[in-house]
Structure 1
Amino acid sequence: MDVRTIAQRARNCSTIVATSTTKQKNAVLNAMAGKLAARKREILSANEVDIAEAKSSGLAIHLIDRLRFGEEKIDSRIRCLSKIEALPDPVGQSYRIDRRPNGLEASRVRVPLGVILMIYEARPHVTVNAGAFCLKSGNAAILRGGSEAKQCNALIGDLWRESLSEAGLPPEAIQAISGSHEEVNDLLQLNEYIDLVIPRGGKGLIQSVSEKSRIPVIKHFAGICHVYMDESADLRRAIEIALDSKCLMPEVCNAMETFLVSQSMRNKLPYIVQAFRQCGVTVKGCDRTRAVVSDVEPATEEDWSTEYLDTVVSVRVVEGVSEAIGHINRYGSHHTDVIVTDSESRARKFVQEVDSAVVLVNASTMFCDGESLGMGAEIGISTDKLHARGPMGLEELTSYKHVIWGAGQVMGELHTWKKE
């Protein structure tokens, strides 16, 4: 099937999905959860084929980790579908209701965006998450996963088609496709059918999509995330937060890449470095760090703006909170950043001045997560400032229209028309 036909079918389905009932959409999600459970062995087998081919082709280790869709991850997606099913349907929600002095009642009503194109690397779970979020928010979806997950994504796409059909919705409302780079580039030109593109993957993929697309793009750029240990921080708390931020899932975009340490806490560096090393993390450090722990690898200027996605961390000693904020705003990717402190005033300064989508006080970067924030999961984490920022859930996949209720109000008299 050519890409124009795919896009046309999505557009045709979008009007049906936009007006479908919450009951219909939830029935699809419920059916999909049941199929993931019933056909788990098939999914695992398809994923093993993808992993074997990825290894033979020399795919990077961190991408192979993202490619894995084992039993635990499948069960997690089943739970995720149940959570999304339980969330309020955003479509048709009224807000900012204002009764004007002239009697008009004005409000904003949430409406679907239309057709959403997702382009992503590895991550078969995205085929589940993205389909669920697009559907529940009333959108049609075109899901183009990476070629490295072709077998698994195709099977999940079949399950979506079956689930949609059983609920009486068009099976093309969620299309999981493959295709060459040239065909993807052709899709990016079809702004008459597609309303939004969300790329998820490496910096190269996102830059390429942004440069070639005629369709609006919400970008999910690199996650160069920081934890800053303030001069008033409790050492144990700071180390636990740093280790969780770095080691729990080092391959994800919200993993910490740089640990900033206040100058007054530099004598604690031996404990910090030891803690990282005990967890298998390679530590690189600035000159002030290496003056305290001499066997730390030297960090280069490039390290401060590197997303490792691995068990590597850069450590830098800064004078205080102002220098930490300056470092983050200069080298960070405006994704997720943390301060560990017992000072409310410095915490507020950090929150106010750090220009990132998610800013945390005394908590791990891992909480930049849709499920943790009550969204069920997320379709992506936007580092843009327009329309959506940070973890994107159902509301972020809607726009709004102004709805005004009146009772015959007019702006002015039509003097040329005489009332009888």
Structure 2
Amino acid sequence: MSNLTQTETLDDAIAEPVRTDDARPIPRITIQAFCDTPEVAGTIEMASGDRRMTRAHVKVHTGGIAAAAEFYKSAPTPNLIVVESRLPSHELLAELDVMAEVCDAGTKVLVIGHSNDVTTYRELLRRGVSDYLVTPLDVMTIIASVSEIYHEEGSEKLGHLYAFIGSKGGVGSSTIAHNVAWTMARVFGSDVLLTDMDLPFGTAGLDFNQDPMQGVVDAMSGSDRLDEVLLDRLLAKCEEHLSLLAAPASLDKSYDFEDAAFDKLLDVVQANVPSVVLDIPHVWTGWAKKMLVAADEIVITAVPDLANLRNAKNLIDNLKQERPNDRPPRLVLNQVGVPKRPEIKSDDFAAALQLEPIATLPFDPLLFGTAANNGQMIAEASAKSSISDVFTDISQIITGRKELRRNRRVGLNLAPLIEKLKARPKGQSKQKLKKAS
């Protein structure tokens, strides 16, 4: 930065700006913000509700740097102070010097200014400020900045979570999750951990011809001492780059857990494995919802009928509301083309959800049944099958290695059908409903 001139802007000063789509979850820290404008205060409030900030405790004040300096004369400072100022550079620096006198050691400071000036930026960094952002700001810019401030050295391999769930039971979500995990490990040559969250009825052990003695419940039960070493002992090796954390698949006890029961498990696996595939059963419990909300990518599997359409729409709408700063869930249509079964056309299904499927899998009971009975993946059961290419496409799309091709054909709006289903009198025959669809 020694070669920068005063005419250069912050974009010139920062050679590799933080990518907002790579923002990591914020650790359990306290953040207090002192804002000069309602716009910045509102943006920070919105950021505090993002899934990546759920562990942090955020409080927003008004008054800028002067108010912060006065406040901390009689209060301990948090882990991170965010201050906004519209003052010119020399006054901004002077007020920061005053605030520094009342800050506890180890407190980090993020400054938000209104001047895109590299000289100010360089002077702030020299004085120990962690980062300097220039208005206008969006939510993800703030989150990415805080994430970068608390990014620990050597944690580049923080894992991405890929959550798979079906819009109904029996639609093949687990089969797709297992094949995608296997494909990611084989094609990309990177470590993948498949975690079977269907605790009483999980099929990952069967699909990979494994019968591990320990798995998810053991990891959760020993969460207070769970670390990289213990995790490694609990994993079953399926492939060179694929490991399995299996479900017990036993009915000896019930599996009622609190919402935060699996938080430590996710922390440990994300810190040690680049890619984590979560096979989530078709349930709506607190912990299942929390896992979906925490995931980097969500894949919903559906078959093309009305009940799946309704459930998929409910899932997508809820997750969009819970994750306003993330891309919407991905959609996979499965078991398409069942003989003599009335189906909603793929284009119409997508149009009703306003979501293009990333893949459409045909109904092929012989291939899928053979693979399941032999404990194989589709590519192992039939290396020449084009379906294995679909799993490669899904893997590439959710990991960002390939863009989804948009289908420009416009389908029908099937939302009225959902309303008909909800309002259908008990005496109305199924035949009338089929005719309506």
Structure 3
Amino acid sequence: MKKIAFKTFGCKLNYAETSQISRHFNRNEFELVDFKEKADIYVINSCLVTAIAEKKCRNAIRQAFNRNPEALISVIGCLSQLKPIEIAKIKGVDIVLGNDEKYNLLHFIKNNTAYKHSIPINTQCNVCYVSEKIDKLKTFVHSYSLGSRTRSFLKIQDGCDYFCSYCTIPLARGPSRSNTIAGIMADVREIAASNIKEIVLTGVNIGEFGKDNNESLFLLINELDKFDGIQRYRISSIEPNLLSDEIIEFVSKSDKFLPHFHIPLQSGSDKILKLMNRRYCREVFEDRVIKIKKLIPHCCIAADVIVGFPGETQKDFDETYNFIEKIDVSYIHVFTYSERPNTQALKIKNKVHSNIKKQRSEKMHQLSYNKKKYFYEKNKNLKSKVLFESSNINGFMYGFTENYIKVKAKYNPSLVNKILDVEFKDNLFINFT
């Protein structure tokens, strides 16, 4: 029996797709092992959103080769989509498949020498096969994760039509396309059969869900809410201009859709937002936050922010900092701008020096810490419901409240995958009520 190991980088969507692909490998033929172990086959589902993400993928390739030079190494996903030949030339790589062809990985592994859609590339150690269809991104392939006993990442949408000036995802993932509501409900029934309690709706730009099927995200969440087999849903990252009043109002009344929104801001400066080719001004973001907090005061609101974007002056950064400081967001995901190939941002003048980017990142991270601390403080001594996960970390187990506060308790296997009433105390440990 061959041993196979998977390593996933990047977004929740990648994790959903890795899980889907791994299920293609019959457990009677392949033994799934940890990536840190010696395996016969290594699969790396790659990311290139930032230079750091790309570097991690390349390091994982080298680690796999060093662990077992005789292993078959396959690199799939976004990095393979945009840099297939470059990845193929890394020592040890055998198979390079982009975002459509990665679902044929099992067929390729079993039939690589006869695979008709491949180009042989001479590399340092072997012949690597790169799919000829690497640039064809037209289909939607349904995916969901089953690796956790408690939560599943469910892919509802793929691709993006926005072409923000810093982002390679539309190039790596192709145009926006969606599953149908009927197709998603079929996936949800399968997930529910695994006794999973919570589903996270994922995609590249889920606010565009259904536009190619004459459906919408609002129609989808209405259907999901009616289904009895799942107790909790979270909506992952959604653009502020696509987060409608009707969605916010629906979540505020739903017992299943959790009070948790992740809304990309990227900058609090309208000048920088325009350079980024974002489709909103900061007032739109602020309006969404005000609307949410009015209807769902205890809601967790996360925001993405990029610091050091080309053309960002100290005044622009201060404007972003002060804007975030005054609005009621719960925490921030801070990204330092990273040049990505074939993006419009490369043409923008007045690059920000790396030392300045580092200073701005540190300041924004501190602001995020302060925001999260304040949000947690407001939840002290309040009752909530926590879904406990299975990991035992130094004798403790962890779970998340409806509004995404992470809590811990002494490990008790009987609590895994249970939703329990809790009350927060000063140290954020919990008491059962």
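Every number in this text was worked out from the coordinates using simple rules, so none of it is lab data. This structure is a prediction, so every number in the text was calculated from the model and none was measured. Cβ atoms are built from the backbone, for glycine too; each structure is taken alone.
Given a value of 10 for relative contact order in percent (Cα under 8 Å, 6 or more apart), point me to the structure among 1, 2, 3 it was derived from.
It must be structure 3, since only it matches.
With distance in nm of label points 7 Å out along Cα→Cβ at positions 182 and 246 coming out at 1.6, pick the structure among 1, 2, 3 it was computed from.
Of the options listed, only 2 reproduces it.
Starting from the value 6.1: which structure in 1, 2, 3 was distance in nm of label points 7 Å out along Cα→Cβ at positions 38 and 318 calculated from? Don't skip to the end; give the middle numbers.
Details: 1: 5.4; 2: 3.5; 3: 6.1.
Of the structures listed, the value fits 3.
Who wins on distance in nm of label points 7 Å out along Cα→Cβ at positions 46 and 214 among 1, 2, 3, i.e. which is largest?
Largest one: structure 2.
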